[in-house]
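Structures are listed in the sections that come next.
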Structure I
Amino acid sequence: MRYNRLSLMKFLDALSERVLVAEGAMGTRLLSKGVAPGECLEALNLSNRALIREIHEEYRQAGAEICKSNTFGANVVRLGRHGLAAKCREMNIAGVEIAKEVAGTDGFVAGVAGPMGTRAGTRAEARWMFALQMESLAEGGADFILLETFQNLNELEAAIHAAREVCELPIVAQVSPDEQGHLEGGIGPEIYVAKLNGWGVDAMGCNCGANLASMLDAFGRMALLTDKPLTAQPAAGIPFIQGGRTVYPCLPEEMADAAGQFAESGARIVGGCCGATPEHIAAIRAALPRNFRVHSRSQRPGPSCRIM
């Protein structure tokens, strides 16, 4: 493995001291730059490294401290749909390496992994498939594993245990709740936060989600149930089609206002998901100065939910 204890402790120390700003969307950003819908985005780590690097650089220039590897769907199930399962290890390593080139010595790289997108047979099979990806992300030199957009709790458990089996990297687990704050099966924060606490993740939170208001509510409920560092990376609203193109309605200033509320409620990582651009991240960065004071659980105010 190419990671080292000093690197992962540096990330955990930073997480305990201040609010870190992460990048915004990768997938919707690639589509906005002309990548065809349906193309395997992770394959670009090998075929068009310059384009992936360009997007990371845009976010770094906007103030992001965490670069998220372009590996969300780089598991054998999703890659298999494109006939690229054999490239799993190579694509994950390359995705982390590109992000590391841009992050430099004063940034962090999240080794990103998303759900399989379908039930992957037994839990043991899912665990094995996730393990292959996690091991590759660690080998590439990620500072931590970032599990994103999980809605099925069993699948998230398999991903967490797989990561623990193959590496010592910190694990940040993010769920994507619906408008009621629930995951698949109507599972609410009172259940999934307890599970995440028990599975020993280093931080937990939400990403993507239904809309800013509902994510703020779900996040506030999570904050009352754990002492773990929290994370929030919402989408830029619920998209709609206008003039043949997909539009995300949240303006940068709306995302910045929400970022302030997340941070006041205890978030240690704040960024964006689908539809969030470098302009959104620049606004979030301006709203969260690098010395933004973090709260302990006892100091966390309840969510004010100013977003309408």
Structure II
Amino acid sequence: MKIAILARNANLYSHKRLIEEGEARGHYLRIVNTLRCYMEITSHRPQIRYNGEKLERFDAVIPRIGASITFYGAAVLRQFEMMGVYPLNESVAIGRSRDKLRSLQLLARQGIGLPVTSFAHSPGDSEDLMKIVGGAPMVIKLLEGTQGKGVVLGETPNSATSIIDAFRGLEAHFMVQEFIKEAGGADIRSFVIGERVVASMMRQGKEDEFRSNLHRGGSASIIKITPEERSTAVRAARTMGLNVAGVDMLRSNHGPVVMEVNSSPGLEGIEKATGQNVAGKMIEFIEKNAKPHKTKTRGQG
């Protein structure tokens, strides 16, 4: 098979591992820089151009689209879909997962456990916004933040109010969530491929740090998840429409709650913490499922 990896940095661990595993199975893989692609949009023969030429034909595409280029990356991926190339994750599903507010609304509609969340526009609603999540301490998140950036803990009512006022002053969109104290600064990342969890790790934040992101100095270790956590992760990925997802959960007093569903989860942390060949399982999923025009939306959404 000929497989494109839609990404910008060929040197990332995740991309090197995908190429390594794909080539070991006899496939041809190529990193295609998302931002260097441009589109020839026609009714009958849509094309992607790259470095002044028509891009070669691929059987499948693995989208590794960074959050900062979601809009353009999704447009390029839609073009692949219109050309009949099988996407490991579809453009519509990636768009759902990247919209933090929409993703939570979709998960809530399916009855999946979530931290209590509030969202408002008017400054006059700030006090009630904080009451909804149970008061301080509370977590205040920018909707556009990634990797723990733009996530702040309001430890007291006064500090939470100051943070909210500051975000409003920047005209930034944000949401307020209950603080799951019993999680102890740790979360679970479950890696879902298809309809099953293939690996799970616990990420523990540094001392006095409520965010557990590995990019912020957190540590990772293998963990055995419960059947309820396993079911929650699979249902969350399915709700987004993702074939491959990193589902981040907290252990709360009322069961697992989903914090985020990541459509381009990194492989380094999960493979090193668990010893699982996650990259190989991703290639295997493509081998079993890739067929021309096998998408739910075919670039329509």
Structure III
Amino acid sequence: MKVFRGHVAVITGAASGLGRAFARKAAALEMRLVLADIDIVALQQIARELSSNGTEVLALPCDVSRAEQVQTLADAAISRFGCVHLLFNNAGVGAGGLIWENSAADWEWLLGVNLFGVIHGVRIFTPLMLQASKSDAAYCGHIVNTASVAGLQNAPTMGIYNVSKHAVVSLTETLYQDLALIEAPVGVSLLCPYFVPTAIHASARNRPDRDTVSLTVSQRTAQAFSEKAVQAGKVSAAQFADMTFDAVRENRFYVYSELEPLEHARLRMEDLINASNPRDPYAQIPHVREMLRDRLKNGDI
């Protein structure tokens, strides 16, 4: 996808973090925007900001875990703009802890947003993009799914998040192959950022049952570790947005914020090929493992 000006981008999770950075970058490229988020107040703020600068914006509240709400988002986008060229399945939340301590409600919430949000986006918007390509021989589209480096490795106390992002990696690689099989003029990119300073560590603020959730020691420990790591991220959301739009322009599939963490993915692949027991992802930073172990033992976060 080489041209952005005047084309239509749909962005979920657009009110904060990476989604907001994608929205600002798309606006700078003079795209027309459909912005969605569950946080209505923050969504209205970014919509007003971009509209005041001349960007044509349609902002809709949307819980991406709900298929009917994603369908409403798609219907509104088509009604307003006629077609969609660039889709960001970006909405995401974070949680952690020892994997057996995550409740059924934890799994339903996190997979609902991180995985089913992407599933619904792909299932509902891809046919619309394919139909647009049949109606316009010059049509060119692109789908961007947000996964994580966590989708390429399996660090302890991040199991529920790891599962969701591994699934997004698999879904997106398959989507790429399926679209290539039918020679569709729709590109695909998979985002695997490392720690980028966003508010994902505080995503439980938008959890429907947040007032009834009681966190275990391991879950509080994972949350504190995530907050510290996210805030220490070396690449900003705006910088990663620049990287992402470059990848869309160049039709590149894998997009990383940093390359160093990929060494863990390489070692994991070696273990798979050699049928070796999974090695410690913290082998090169043993102080992190010891810190986690001590906090889990002592309940000190």
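Derivation of every value follows stated rules applied to the coordinates shown; laboratory data play no part. Just so it is clear, the model here is predicted, and its values are computed rather than measured. Cβ atoms are built from the backbone, for glycine too; each structure is taken alone.
Worth a mention:
- Entry that produces 0.75 once FRET efficiency 1/(1 + (r/R0)^6) of positions 124 and 252 (r between Cβ atoms, R0 = 30 Å, to 0.05) is calculated, selected from I, II, III: III
- Structure from which -9500 was derived, helix-only ellipticity at 222 nm (-39500 (n - 2.57) for each DSSP H run of 4 or more, over all residues; to 500), options I, II, III: II
- Across the set I, II, III, Rg/Rh (Cα atoms, Kirkwood Rh), for residues 44-139 alone reaches its highest value in structure II.
- Structures I, II, III, by mean count of other Cβ atoms within 10 Å over residues 84-91: label with the highest value: III
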